[in-house]
Structure I
């Protein structure tokens, strides 16, 4: 059994040739392994970085942080709307 809490804070993003082209903190595995508190903290951080980048007219970086925030919001929504797990007979 995999321990979900073992997901690293940052994970590499690989290009088509297998080389690292960046890194992410919002992969599906990372988001699933975080607590609600950690997700809310990540959302606050992404939104602050988005605002800062936009204020510096760095729109590409602002869009990156916007996408991070959207991924975190989607995970929080998924958790809020997910029903209870399977019921044991």
Structure II
């Protein structure tokens, strides 16, 4: 399983705070930083990598299908005389 990106970002920061500041101040500042980072992540509307890759693959498939359909349409348009629906 993948590590939580949030924890991966905060762990080194919290370790530095614990080394540099008294324990009570480090935990207070660490809690404030954690809260701020959580709020920032919520505003970003991020998606998991596997969902992004699935949508990317779907887009590639759809682009291929559109190109194929455009080629078929072009072939049909150039092979048949244009009939504008005029009554005989």
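Every read-out reported here was derived from the displayed coordinates using simple, explicitly stated rules and does not represent laboratory data. Just so it is clear, the structure is predicted and the values come from calculations on it, not from any experiment. Cβ atoms are built from the backbone, for glycine too; each structure is taken alone.
For percent of Cα pairs over 20 Å apart, which of the structures I, II scores highest?
Values: I: 46; II: 66.
Ranking I, II on percent of Cα pairs over 20 Å apart, first place is II.
Computing helix-only ellipticity at 222 nm (-39500 (n - 2.57) for each DSSP H run of 4 or more, over all residues; to 500) gives -18500 for which of I, II? Attributed to the structure labelled I.
I have 13.6 for mean count of other Cβ atoms within 10 Å over residues 35-42, calculated from one of the structures I, II. Which structure is it? For mean count of other Cβ atoms within 10 Å over residues 35-42, the value 13.6 is produced by structure I.
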